[in-house]
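What follows is a group of structures, each given as structure tokens.
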Structure 1
Amino acid sequence: MTGASIDLKSVAFRYSDTAGVLDMQFDLAVPAGALLAVIGPSGAGKSSLLSLIAGFDRPASGRILIGGRDVGADSPAHRPVSMLFQDHNLFAHLDLWTNVALGISPRLRLDAAQRAEIAMALERVGLAALARRLPRDVSGGERQRAALARALVRKRPVLLLDEPFAALGPGLRAAMLHLVQALQRETGITIVMVTHAPEDARAIADLTAFLDAGRFAAIRPTAELLAAKDIPQLAEYLGES
């Protein structure tokens, strides 16, 4: 498996809720195989960015290309993307093995090679011994590992992470981040990770983008961005102003 580039060209989107209206304009180029973190204050448009790439939301204008192909007309199911949410979205009545298997076949019609892929994915995330347990019988971190295994067996070149580890404690959160980094290096997929925690970006991201009020203020190598002194909004976000 290899990653795919992501390009957003003048992508405009308006989001409104009880807090008000945010007009967003995204221009972004993510190289194939990169691990990009997106940080920024609440309400900056981070989750909307992922929803646009995944196809859950449609832009008012602009183009979204994945691997050089315009995916604007594609439904979420037909985009080369997997997405992992803070809520793991496992089926409570199905064991972990079956939840992962759904990533390959919604009808669970699996051949021997596919069953081997499921076993390998569960092994990769440390769940081989828990494969037949229900989600309620494992920890929050183990449920997220199962969701990550399901994303792996889908074999999509892009993985989007919308704060999937935000509810975990510091130790488990760090372990999950490093698992993501290891899997990314192993598979070569492209990952875009939204996080409220700059330390998450510092831990594993090659590149980090700072999103403020629906616009990218900067996209740089992670260490360079987090040390930058020329972006007032970033300094305020980091508590350094």
Structure 2
Amino acid sequence: MSSIKKLQKLISTPYSLLLILLVILFIFRPYEPSIFYFGIWKVFLTATLMAAIFNCEHKRKAKKIMMIFAIPSLVITWINLFYEHETLAILFAIFTIWFLLICTSSILYDVVPRSRVGVDTLRGVVCAYFLIAFMFSYIFFLIEYIHPGSFSIHDKIVPVFPYAYYLSEMLYFSFVTLLTIGYGDIVGTSDVGQTAAVIEGIIGQFYIAILVARLVTVYTYALVANKKTLD
């Protein structure tokens, strides 16, 4: 009974379930070529998209817009699991990018203006950071499809299909770029690919600098206000 209550609390607490699923989704990204492994990953992907809608504090209008992109995205990705086709993979990427963009913007709109910094705020900030990385992984996938040879993986031009392997590599590259680590094992080789990678790196730098500064300012202001109240 206690475990059920803990699960209910986890689901009802904003951003907690979403954060757990995002971490799982990245750690077990689809580097295994088998359809069974990719299918399990899609189960977690489905749960993540649902949690991104219902485990966050979105405005009602934002939820409706996200559902418009989430439903076709999920339908297409499951069809593509059993009927692999380039068009389906591209449509899925497009719908998912728009979904992630709207979801990330909505989360930041919720957590950034808050007058108090709490655990929910920090979880929301981390979730938005993960979502940005996932969004750029699909952007890189689209760029490579439209402009083949835009990215080099281990000094080789790797085709976007098989889709699962390439998506796994782009997820890794996206997180490395957002964190500005830059190992160099995957690099942008075309102008479009390089520009997209630089934009993500800039977002990663400004995200940490601006949001951390904002959170520290709010937290410091709250401490000062509490001290004045006590005095």
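Each reported figure results from applying straightforward, stated rules to the coordinates on display, with no laboratory input. Only a predicted model underlies this, so the values are computations on that prediction, with no experimental measurement involved. Cβ atoms are built from the backbone, for glycine too; each structure is taken alone.
53, 41, 36 is what came out when Cα extents along the principal axes in Å was calculated for one structure; which of 1, 2 is it? Value 53, 41, 36 for Cα extents along the principal axes in Å corresponds to 1 out of 1, 2. Kindly point out which one of 1, 2 the value 0.90 was derived from, the read-out being FRET efficiency 1/(1 + (r/R0)^6) of positions 106 and 210 (r between Cβ atoms, R0 = 25 Å, to 0.05). Source structure for this number: 2.
Assign the value 29, calculated as relative contact order in percent (Cα under 8 Å, 6 or more apart), to the correct structure from 1, 2. Walk me through the numbers on the way to the answer.
On the way: 1: 29; 2: 19.
Matching structure: 1.
A value of 0.40 for FRET efficiency 1/(1 + (r/R0)^6) of positions 170 and 218 (r between Cβ atoms, R0 = 25 Å, to 0.05), calculated from one of 1, 2, originates in structure 1.
I have -9500 for helix-only ellipticity at 222 nm (-39500 (n - 2.57) for each DSSP H run of 4 or more, over all residues; to 500), calculated from one of the structures 1, 2. Which structure is it? Of the options listed, only 1 reproduces it. Taking 47, 30, 22 as the value of Cα extents along the principal axes in Å, for residues 58-145 alone derived from one of the structures shown (1, 2), identify that structure. Clearly, the read-out refers to 1.
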